[in-house]
Structure 1
Amino acid sequence: MKKHTVKEWLFATRPWSFPASSMPVIVTMAFLWSNGIEMSWCLGLMALVNIILVHAAGNVWSDYHDYKKGVDAEDTYGVRILTDKQFTPKEVLCLSVTLQVLAVAMGLLMVYLTGITLLWFGLAGIALSLLYPPLKYAALGDLVIMACYALLPMLGTTFICTGEIVPEVLWLAVPVGSITVAILHANNTRDIETDGRAKIHTFAMLTGRRFAIGMYVFELALPYLWLVATAVLGCVSPWTLVAFITLPIAFGNCKKMLSYSTNGLDAIASLDEATAKLQLAFSLTLTVGLITEALVN
């Protein structure tokens, strides 16, 4: 068995995608603080580490199943740790199981520290993570991502940090979750042909390329339109509109997707990574807006 460096093991978990899991927790903590809600920063930090562990485990678990299913092959885009023989399937499976065990252990510790309510959030998250490959193959991946990287972590973080569920945070779950779903949608739109060869079904495949392109644009436009609407209605602070600073990045990503029809796959080959960078920038500026609100009021 080939000996791998720490950097190689880390690379295998796709760290570029971690904004999708870490940002919901960070935005939620900023939301709680900006609203003057008493919270535990220590437990919030534990929640942040735990969801990244779950995400890393889920990434590797998905890569293992995609390779076994034939979704990932030598001529496909995306992760190549298995197709390029950098890791063996057994190594990837062991890595996923190890990360899952660590995540479960930390999750049980947080249940002990906070309460049994958190157990149901944890069980739902772990179940969806493990079932993600077959659900993705049945065109349900987008819904799973919205649940795992917006609804569950944001509601769960409110409970972890405060001992109570604060449903008002869901006003921010929509824009944050929409960009995260767009990460997957960019990947699936790029892989329509190769996924069809593997005989799986994604949402992008079912709708067709033209609709999939439009859907990606909608998923990036929705967060900004949502913030304007909810700020006007008084559901969220006007300071959240600071996130509009990232609008040029969103425009750039949409331009790449819209050029897919004429420029081919190369135009969106790395659009999933570019969308993850947008998620990072959007959520960080959203967090800055929430913090600014607390400081000026």
Structure 2
Amino acid sequence: MIAFVQLLLKYALFEPFNVDITLNWFGFTLLILATISIAAAGNIINDIYDIDADTINKPNNVIVGKSISEKAAFNWFVAFNIIGVAIGFYLSNLVGRSGFSIVFVGISILLYLYASSLKQMLIIKNLIVSVLVAMSLVIVALFDLLPAVTPQNQQTQLTIFRIVLDYALFAFGINLVREIVKDLQDIDGDHKAGLNTLPIAIGKERATKLAFTLLVFFTFGVVYYVITYLYKQQIAVGYFLVLVIAPLIYTCIKLFTAETKAQYNHVSIILKITMLLGMLSLLIYPFILK
């Protein structure tokens, strides 16, 4: 999904509007490779630290310790990090912004700290994952748009950059709610593994109400965005009403009444689909903004 959304930004938003870009197809392929390599490393180290909880929460999907040893998994973690960070250094110098390499290094370190210690810090862990999801979009603008800014194209570049930020905020909000829902779904295994997630700390009912409140807030945010920026574009309004706002309202209702693991899993799946549908709306911009 990360790679797909990055491709959407490049070929459904940047290129149709002929904005000035920095990366050709090769450079952009490297950006995607660097991003998904570090994301893969983060997933691996998280699985290593979550063996006990995953054995209870999703016994049929446990990989580390069954299909692959912990030592081999850690070696893959190191390898993917080296690949991602090394490509990040190369890309940063390629676009003439050597300081941008700190983004890849920082994300790599943060993912390790998240898996090893930060996930014990209640809502902080949910915020970190959601920020990193949003960063997978922002990083495209940082490397492809920002280095190409000139006094002549500054306004156009800024407009496109703001659209990227809007979508990153949408991804952040939906993912934040989904992270809390996943904690609600996995509460039994997390409790037995000694993890201190939000539902364990404040109770399942309160955590559900918090997730519901946040989802309602973000749903109103999407409605406000459509009314403020897209109200003259019937295609866009129709798309968001049917494929984004309606599923969000449905999810709010389902989350409000959710009690079982299966119900929370259903909410999590719908949120993931809604996030994808929201990102796919980028495909309509060439038709509504030209």
Structure 3
Amino acid sequence: MSNLSPASLEHRLTEEERQTFNETGIIYVRNALSPEQVEQGVELTERIHEAKLAEGHDPRKALFYPNFIPDDPYFAKLVDYDKVLPKVWGILGWNIFLYHAHLIVTPPNGEAPNDKTFHWHQDSGRVNVEMESHPRPRLSLKVAYFLSDTSEPGCGNFWVVPTSHVRDTIDRPENGIGQPKGATPVLAKPGDAVFFDRRLWHTASPNWSDITRRVLFYGYGYRWLRTKDDMTVESLWESCSPIRRQLLGWSVNANGRFSPTDEDVPLRMWLKEHSPAEAE
């Protein structure tokens, strides 16, 4: 029924990872992808980038490309990737799906480094204005798969302020120079996966290096959320395992997203068999 192997339980969230994620809003999983997976990911993202350039995309600007999951089976396989999904359900639970996915290709911009303040934000837009709680609710997280070397600053790294996920605002430099207190670049090598809370204050940064930055972002949230982009993954449902189909948004009916039956959430049924404590 499912292509999720019991061996995936070896990659469950550890208590140390849980504590780190809860306290800082971010954890790193080194070498989550094999060199072969990285190589294939680079080839696919390059193909997509070249196609967008042919359509007129400005080669000096970063490519933000959502809804890439249907483009190749490689991308769909990462939706329920056994080295990553167990940590996702370890944080969010089993009533989850992929609500957003995008890839980013950031070519070198040819400019000299500068100290201008980056565009800091929390994910989810109006959610952060309209939710009546403090701190804001977690709701979702993203997993970033790095396909290029961003182990040094200046490579188009995304930056974060660790522990800022429980803060509704952040102080930016008033003169537009420099970054908020505690800001740090995310340093990752090809194959690394970085998990971060959607509330974590973060930002993209310019690519001042000579390396093209390539990252795949998989956003997981609760099934009662709307998708954040115009995902067209329904075409994949028929060929998916039940768990992957759940993660790609399938449900018995609309109410099944709020009050799920066993049929709605095969991930929970799998957990009942293989890890009952996590199926609660």
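What follows draws every value from the coordinates through simple rules; no lab data is involved. From a predicted model like this one, the values you see are computed outputs, not experimental measurements. Cβ atoms are built from the backbone, for glycine too; each structure is taken alone.
Here mean count of other Cβ atoms within 10 Å over residues 12-19 has been calculated and equals 13.0, so which of 1, 2, 3 was it run on? Source structure for this number: 3. From which structure (1, 2, 3) was mean count of other Cβ atoms within 10 Å over residues 20-27 calculated, if the value obtained is 25.2? Here the read-out was taken from 1.
Comparing mean count of other Cβ atoms within 10 Å over residues 132-139 across structures 1, 2, 3, the highest figure is found for 2.
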